[in-house]
Structure P
Amino acid sequence: MSNTPYIVVADTAMAETTVNKSRFIGVTFPVNTIDQVKEAIGSLRKSNKDAKHIAYAYLLGQDFSVARNSDDGEPAGSAGAPIYQAIKEKKLTNVLVAVVRYFGGVELGKGKLTRTYYSAALNALNGARKNKMVFCNIFDMKIAYSDYGILGKVLTEKGFPIIEKNYDESMPLIRCAIPVDASDKAIQDIRSKMKDSAQMIKVSSMYYRFPYNG
């Protein structure tokens, strides 16, 4: 499987708009499985019992391989498809976007309805924090106390996230994530700045989250 980075939403976000007396509430959810999708939709239905429709779309997998959308009773192609289009345009995965509609008594017509669902989904996505998932080597770094401040500064400057800190042993331990393609050079740079010898052991490789502003 490719280790290509991918973008996900970091949290639930909501955006509401009113068009011709109908309320459209777009909601994003970070999800990893179809069961989580079902749970989120079920929760929305319980909390919005008077809503006329809850259309949605989701995309799962770092290879974007699992996708589905639902119009939930709206004219075919007018709700689920535009929501899915908004997800694709933001190049996101592991995300569910639902748009809750409270019908206001005025029909919008399929064209306007399609544009409204797309806009509601896009506004919700734009309001969600996002993470870039990058394949990283995870390192345990045991260092002298005198080097702790130096290491923290180096990791912060390079944007490498600290996963864990442990002061219980004779040498402080910092676990951090470093993107695989930057690991060799980064470790060399870090060693060159340490006053004392440091133990730097790769303990695993995995995807890890980095803030994303795109």
Structure Q
Amino acid sequence: MPLLTQPCEQKDFVDWRQGRRYFAVWALDLDLPDLRQASAEIRAALPAYWLPGYARQPHLTIGICGFPGATLGRADDYGFAHFSAQCQALVAAAPASFCLEVGAPDSFASAAYFSVRDLVGGIAQLRQILAGEDNDADAGFVPHVTFGLYQAVLPLPEVLAELRARNPLPPLQLTVGKLAWMVYEAAVIGGPLFKVGEFDFASGRFEVLADELFARVFA
């Protein structure tokens, strides 16, 4: 069987959302000029590949949270107690700033991304802190910075060759000192992320950056 891309589609994922609005993640905010420009350039060079309307900023998802809210009853609901426990785990672990490297394009079946090298294990450490006693937290995890979702069925080896041939980004080493807590509108595929707060490694504190949104998602 040939390896093929899997097309995405713009639709409201009502079966998944079940009336819930926001989905939350812990992520490294990598919305930097170099990554933003490289993402835009590679999409512009191969316009037939991409689902229109992708507006998600460059980021590296560290941990999936779920649907934040006050009412818990489904497996992917995420309550304030869980959020607080993760913040307390970050405070206790006191992670330090670390370096990572964003490199050549690669691809999942449904999305293309810039590959990431966890140079000193900082990404793995953060994932373990957030996961707690879940020993399977890293099963199948691939650190990445998504830059586009596919809109068509395409031969994946040919797509990868084109992505790498047109890649405008040399290997980029970054120092990370904060972990963001972000949400997005679950009804909008590829919609923007909203940074609600962030944990600063230097101070060991979580700061809410969007008070109204923070209160709304847990109301």
Structure R
Amino acid sequence: MRAKRPSKTPQPDMGRLRIIGGQWRGRVLHFPDVAGLRPTGDRVRETLFNWLMGYLPEARCLDLFAGSGALSLEALSRGADSVYALELDKRAAQTIRHHAATLGTQKLKVYSDDSLAYLARGNSEAPFDIVFIDPPFAAELAGQCATLLEEGNWLGDQAWIYLEADKRLPTPNIPPHWHLHREKTAGQVIYSLYERRIVEDC
């Protein structure tokens, strides 16, 4: 009897994502089946990164609730200078680290930490140019993140902030100097890109 070859398909508890643009375009990665982990879909990611096309090169990015790492890895693939990714689930965070090693990049730093607690500590380093906020939908954490980003010196004067949420939930409180740049819906998802503009008094 001929021995069966090992299956090349991912394990049943693993999901699949594809990097859709940049130097790693077409690379397929797998991520663990973790409760609440919901990777940003290909169509939404394509739209978002088209919006950010002119701002990604050499950008310093912060990915809150990184999950599968889809936004972090897509940003680096398309020219971001560095990404800090926060993911509370240790298994998911370790998987993102594994992907970074597989792709040969040292520009991705992954922290297994609670995003709100991390932001509440404040930032003493350089501010971020782009921030991704894609929390578990049921938690309604986007408004809290926005407040902490402002209070903790996390954002550059002209930063870009991406928000992804369930359109059935109440609209989060947005700081007055975050100006809506683009917004679309895809199914039950509403995704928005804000530009932070701080104008100094003359």
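We did not get these values from a lab; they are worked out from the coordinates using the rules stated. Because the structure is predicted, anything quoted here is derived from the model rather than measured.
Each of structures P, Q, R was scored by relative contact order in percent (Cα under 8 Å, 6 or more apart); the highest score is held by Q. Once mean projected area of the Cα convex hull in nm² is evaluated on every structure in P, Q, R, the highest one turns out to be P.
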